[in-house]
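Next come the structures, one after another.
Coordinate-derived values only; no laboratory data. Since the model is a prediction, treat every value here as computed from it, not as a measurement. Cβ atoms are built from the backbone, for glycine too; each structure is taken alone.
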Structure 1
Amino acid sequence: MSHRFDWPTHLVLGLGAALFLLPIWLVIAGSTLDAAAISRGELSLVPHLSGLAVYAKVLSEGAFGAQPVWQMLTISFGMALAIATGKILISILSAYAVTFFSFPFRMTAFWLIFITLMLPVEVRIVPTYSVMSDLGLINTFPGLTVPLIASATATLLFRQTFLAIPDELVEAARMDGAGPLRFLKDILVPVSAANLAALFVILFVYGWNQYLWPLLVATNPRLDTIVIGIVKMIGTETQTEWNRVMATAVLAMLPPVAVVVLMQRWFVKGLTEGDK
């Protein structure tokens, strides 16, 4: 039986993709233009190959007092990787504890973790900054990452996955002499592989896009993330080198896009099969 081509659906999808891609393409094309032309509003949808040298310039020089883009990309990548990895490690261990271990006030601990969902970084930013200051972590890489590592959402997701583990599997592992760490490593981690991949992608992008906390805790320009750097590149209307700003924005998109593309199969599997 032949299937009819659904023109209306594909037309809507095509229009949605065009609306999403057009601003990105405009930024890519604008990055290859002359800064003066952009200031005059003379944008073109056709990239100029002669202007591609701007990417090498921003990587090594930056713009308008900002740090070189390669340095900001390194800080952002390290920060995003540390946040994603730290959140997953802490969340899987805490979910493992509240699911499989019996200890006093276990459910109280779980509900305290759950309540933190109502307290995002923006709400607790003043006391968090005070703690980081008391610990001497202002203008340090740990100060950028440590306060953002704990994740109640990831803990809840792992707990739901662990609750679906059959009791027979737990008993079989116990009878085979598997200790707590071996049970976690050999059984729970493989079972949660799809969730791990999906969470890593989401948390990496979350860490990459952080703006408020790095702006507050890292006043040293050497710790500027790429998001902070783009803002610093924008000076007054006459001073801003818009082609460099656009080139930096394009470079800032590449690492998270690469992570999503490389882990797309596991990411989709984690979203669609993580609760099975």
Structure 2
Amino acid sequence: MAADGNQDGVGVQPLLRVERLRKTYAQRHPLSLREHSVTALDGVDMVAARGLFLALVGESGSGKSTLARCIACLERPSTGSIWFQDTDVTGLGESELRRIRPKIQLIFQDAATALNPRFSALELVEEPLRIQHYASARARAEKALHAMAQVGLPPDCAPRYPHQFSGGQRQRLAIARALVQEPELLILDEALSGLDLSLQAQIVNTLLELRKRHALTYLYISHDLGMVKQVADEVAVMHGGRVVERARTAELFRNPQQPVTRALVAAIPEIPCHRPTARSV
């Protein structure tokens, strides 16, 4: 059962609005050396109300990760617009984007690749604050320790280095690093797929609790439709660079409309699932 969230968005300005988004890449043929255009996003339209837990699913190559990077302002789309609150971020310069990026955080599948091995846990979490010249060193450390505590990492973890953490702990560290920047939108791009089911359930419980505390909005990209079915308020399905279907989670799994959605739902393995609940761990 999905946790409570503003699912209807009636009378509420959406936190995120994506309109007619296209992203093309130039690729060179290895033999002819001629360049040709590859379309990763082909006119994506999507809206997310504040506090929504929106899952984004689809087969590999459907455009999910490209969309995530564009929304997180890590890549510029070719055409279209991305409205975050009342700002079209696609038209912003680099200095303006630096103000927006802390509010939109992207967490990848392998946290280890995003964590500097020479930094302690405390240094990793407080680094974004140091880059932003946030307050004093003491205030940054206190804020970082608080963020770590919220994801279940006690103070004695602070001096440890990434290689001294388990995979699940490294993902918690990555979430703390994002959380310390006080984001409003958290994008998880297959961020739990490398963990076993029990660890996935524990971290999802943490995410649900954080949503309650901070009114976070989630864009949860996953191939694991079993987990999606348990936690998401709504599901959007991508195919060929477009969102081809979107519905409330229960309705989508009960009555999928598109062939690609029916194929995804039919492929869910019939195995017991560690069902997350909205509680801290």
Given that distance in nm of label points 7 Å out along Cα→Cβ at positions 194 and 218, derived from a single structure, equals 3.5, which label among 1, 2 identifies that structure? 1
One of 1, 2 was used to compute helix-only ellipticity at 222 nm (-39500 (n - 2.57) for each DSSP H run of 4 or more, over all residues; to 500), and the result was -10000. Which label is that? 2
Assign the value 0.95, calculated as FRET efficiency 1/(1 + (r/R0)^6) of positions 90 and 122 (r between Cβ atoms, R0 = 35 Å, to 0.05), to the correct structure from 1, 2. 1
On Kirkwood radius over Cα pairs in Å, for residues 210-265 alone, which of the structures labelled 1, 2 is highest? 1
Output 2.2 (distance in nm of label points 7 Å out along Cα→Cβ at positions 26 and 82, calculated) maps, among 1, 2, to structure 2
Out of 1, 2, which one gives 52, 48, 46 for Cα extents along the principal axes in Å as computed from the coordinates? 2
From which structure (1, 2) was log10 I(q)/I(0) by the Debye sum over Cα atoms at q = 0.11, 0.14, 0.21, 0.23 Å⁻¹, for residues 98-225 alone calculated, if the value obtained is -0.55, -0.80, -1.22, -1.33? 1
Computed 32 for relative contact order in percent (Cα under 8 Å, 6 or more apart) - originating structure among 1, 2: 1
